[in-house]
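Each structure below is given as structure tokens.
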Structure P
């Protein structure tokens, strides 16, 4: 997509390419960062070199408890976005979490 930063981690680009095989998925921007959406709704993206996904509050809590993620707080003011996680685990798990987030859009 035009205007996407060139410094995207290769792991993020691999996730994006995998998801783009679904015709409902497209690249977008959210608060100036690369993002993913399907049917007009954002479900993932990239912030601070990490994957961010909208996966529901209970799943965010699970990932936080396992030290794989933290609540996504793009403002840095202690007000995380509801249902969003900033995934700090190794990129090997990014693709499955991104697909999980996409699946939740239909739930």
Structure Q
């Protein structure tokens, strides 16, 4: 595959953004992805773009984004409902992101 196995690390950035805020997740993941891409002999722009976009797909928990916390804080959305719909949004957003990155590198 043209991403040289970096797609798993991009997915890890997305998972990390579910348990922490998106900004720190991207701040940690992007430099790691850039150095891994360079060591694999890949131009780092596309993997870094994937890690950035993956880290901004935090829909599952209230800690992912301030908007999630705001919505959860109203008391009108249960955590189970948020987790179920957030996972669905992650899956629906993750596949087009992966496909877009594969098209960019080919």
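Every read-out reported here was derived from the displayed coordinates using simple, explicitly stated rules and does not represent laboratory data. All values derive from a computational prediction rather than experimental measurement. Cβ atoms are built from the backbone, for glycine too; each structure is taken alone.
Can you say which of P, Q returns 17.1 when mean count of other Cβ atoms within 10 Å over residues 18-25 is computed? Computing mean count of other Cβ atoms within 10 Å over residues 18-25 on every structure in P, Q gives 17.1 only for Q. Quick check on the output: -24500 is helix-only ellipticity at 222 nm (-39500 (n - 2.57) for each DSSP H run of 4 or more, over all residues; to 500), derived from one of P, Q. Which one produced it? That value comes from structure Q. Comparison across structures P, Q (criterion: FRET efficiency 1/(1 + (r/R0)^6) of positions 74 and 98 (r between Cβ atoms, R0 = 35 Å, to 0.05)) gives the highest value for P. Could you tell me which structure in P, Q was used to calculate mean count of other Cβ atoms within 10 Å over residues 42-49 as 20.8? Structure P accounts for this read-out. When volume of the Cα convex hull per residue in Å³ is compared over structures P, Q, which one is greatest? Top value of volume of the Cα convex hull per residue in Å³ goes to structure P.
Look at relative contact order in percent (Cα under 8 Å, 6 or more apart) for each of P, Q: the largest one is in Q.
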